[in-house]
Structure I
Amino acid sequence: MPVTPEFFSFLVENRLHDSKAWFEAHREEYDRLVLEPLRGLVREMAPVMLAIDPRLVTQPAVGKTISRVFRDTRFSRDKSAFREHLWISFSRGKSGRHEPVPEFYFDLSPDGYSYGCGWYCPGTQLMEALRRLVLEGDKTARAAIRAAEAQDRFRLEGTEFKRKKHPEAPERLQPWLNRKDLYFSHNGSDPGLLYAPDLGERVARELVLLKPVYDLFWKAQDLARAEEIHTSTALNLEEW
């Protein structure tokens, strides 16, 4: 079942009611209008995503590739119980290390859609590892930068530092070096794409453009992990 305008109508109405009782009374509509299209998108995208990375989780289920409609309000001032936007994400799954991992995402909201690749809250260590690979001219980093420059579908985004971290580096590299977080995203609201019967396949084909970037993210991830292990081992040895 493709995404329809009723997909967003339900999410908006559910958020306006903001009532678990109302939601439970309309759960069948949620399953039919919202969950089933999301499951369909996952199934449609899965073959292409697995070609990018065979280790990606592609199970079409909430908590695996599909976000929960319930919000986690423990650390938020906004105590609304429900979201009015949902997303699909493809990653290698939880590592048990309480760390972010690179992922592909497809976010759907009443205001439009967004899809791309990145980390969620990568943190200082991961970004330092990424910057090091870029500055050293690592071949994976060079491939990612060339791939990013060769396409115009996705934009490099992320919160920038007020002062350049590496002002001596070439201007071409500055967008990769001067961010607290970094991801690639395409944002839009084209109903011709959004309600297309082959929406998932079309989005997945475009995400292939970001495979070199995804590879760089994972190389930075592995580098940061190795440095963490090295630091931990050094600390343990000092205790002796």
Structure II
Amino acid sequence: MRKSYLKLTSVLALSCTALLVTEAQAGVSGNISFASNYIWRGMTQTRDQAAVSGGLDYAADIGLYAGTWMSNVNFGNDDNDKGYELDLYGGYAGSVAELNYDLGVIYYAFPAQEDLNLLEAFVSGGYGPVNAGVYYTVEKDGDSDKENDLYYTASLEFDLDVLSGVGFGLWVGHYDFDEGSNSDYTHYGLSLGKGTDYGDFTLAVDKNDADGVGVDDPRVTVSWAIEFDI
């Protein structure tokens, strides 16, 4: 998923946390990322292979925003399991005192595997270094049993004073599937990231408790991401 505006912990951490766009400046911006793995909610989307992603975002002064994001994906050994993910999203973000909030929708499209298409609505917020969000599955093509799913997430992000310019991220998420599925799982992870004039570099570790051979193995990912105004 995208992971609207990049923060220090980069797209890997944001793939597990809530959308928080209040730090973005009004206007159009773009982003590009290279990662050794694409992790979304604790699960690899590329069979532990590298991912190249990028997107465009528009933010208005009044808090409205919209954007799109794309990445390669691979869900199996067959060529039909490969392809790309195209996300479309929009919403409204703002703040009251020191509390940030964000309400919006995200459509995850998989042109090569349309039965995976997913529409979610979400609400998220943050206070200081703490962020939290709830995502609700409005519609899932090809699997009505997975409509009404809920995904909860929380994260903590702060700078490490002992390491100049290095940020630390910690997150946890839980997938609560609706009737018809017994595959609920929890995932968690941490990251170290450093922002530079040449982009953000991130080292992240993810772990989940889902069933399946190798599914719950810890995964270490390195990435580079950069955002730019257009």
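Figure out for me which of the structures I, II the number -13500 belongs to, where helix-only ellipticity at 222 nm (-39500 (n - 2.57) for each DSSP H run of 4 or more, over all residues; to 500) was derived from the coordinates. Computing helix-only ellipticity at 222 nm (-39500 (n - 2.57) for each DSSP H run of 4 or more, over all residues; to 500) on every structure in I, II gives -13500 only for I. When distance in nm of label points 7 Å out along Cα→Cβ at positions 61 and 205 is worked out for each of I, II, structure II gives the greatest result. Which structure, out of I, II, was mean count of other Cβ atoms within 10 Å over residues 69-76 calculated from, if the result is 18.5? Structure of origin is II.
Name the one structure among I, II that semi-axes √(5λ) of the Cα gyration tensor in Å of 35, 22, 17 was derived from. Only one of I, II returns 35, 22, 17 for semi-axes √(5λ) of the Cα gyration tensor in Å, namely I.
Structures compared: I, II; top value of mean count of other Cβ atoms within 10 Å over residues 53-60, i.e. the largest, recorded for II. Among candidates I, II, the computation of distance in nm of label points 7 Å out along Cα→Cβ at positions 93 and 117 that gave 2.1 used structure I.
Values in this text are rule-based calculations from the coordinates and carry no lab data. Bear in mind that the values here come from a model prediction, so they are computed numbers and not experimental data. Cβ atoms are built from the backbone, for glycine too; each structure is taken alone.
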